[in-house]
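Multiple structures are listed underneath, in C-alpha cells.
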Structure 1
Amino acid sequence: MAMHVQVQMSPGCDHGQKTVELVRRVLDDLSPDADIETVTVATMEEAERLGFRGSPTVLIDGTDIEPGLRGGVGLG
C-alpha cells in the first residue's frame, strides 16, 4: 500500500505551499508512489473535526510528523 501524506493548512498560510513542494520533492526521492493530499482548514469546526493544531500540519498515514510541537486545536 502506498503512503498517504496529507498537508493541512489554513487559508493564506505563507508556508503551506512551500511545505507541499518540499514534501513532493522528498517523496519523489523516497516514495514516488505516495499519495499527497492538500486540505484547507478554513473554520474552527473543521479544525476541531480534523484535530488541526496549526498551519501547516503534515500527516503521514494519519500521524502528525511533529506531534509535540503544537498546542491545542485551532486555526493558528
Structure 2
Amino acid sequence: MFQQSLQTFVDGLRPWLEPQDGPTTPRALFTLFEQCAFDETNDNITVVLSAEAEALFRAWLRRNKVAGDAGLNTAHAWSN
C-alpha cells in the first residue's frame, strides 16, 4: 500500500521535474535517503536526501509555488 501511494505521489511530480534537477547519471532504482539517523531519544531524525529525492523535492516546491501563486493552496491534513 505504501509503495503504491509513494509511486502515485512521485508520478504526480513528473511533469514538474526539470532536466537540471536530477543527477547526471540517474539510477533505475534509488532510495530516498542517503543517510538516516535518530537521536538518543528517538524524538529527532536527521536525513540526507539522495540526488533523486532532491530532484523530487525541487519539483514539489515548484508545483506548490505555482499552486500558491494561483490561489489554489489547500490546508494541510496534519500539523506538528
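What the table below lists for this structure:
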| quantity | calculated |
| --- | --- |
| Among 1, 2, which structure scores highest (criterion: distance in nm of label points 7 Å out along Cα→Cβ at positions 38 and 54) | 2 |
| Given 42 for relative contact order in percent (Cα under 8 Å, 6 or more apart), calculated: source structure among 1, 2 | 1 |
| Answer label among 1, 2 for the case where percent of Cα pairs over 22 Å apart, calculated from the coordinates, equals 19 | 1 |
| For FRET efficiency 1/(1 + (r/R0)^6) of positions 46 and 62 (r between Cβ atoms, R0 = 25 Å, to 0.05) computed as 0.50, the structure of 1, 2 it came from | 2 |
| helix-only ellipticity at 222 nm (-39500 (n - 2.57) for each DSSP H run of 4 or more, over all residues; to 500) from the coordinates reads -9000; which among 1, 2 | 1 |
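All of the numbers you see were taken from the coordinates with simple rules; none came from a lab. Bear in mind that the values here come from a model prediction, so they are computed numbers and not experimental data. Cβ atoms are built from the backbone, for glycine too; each structure is taken alone.
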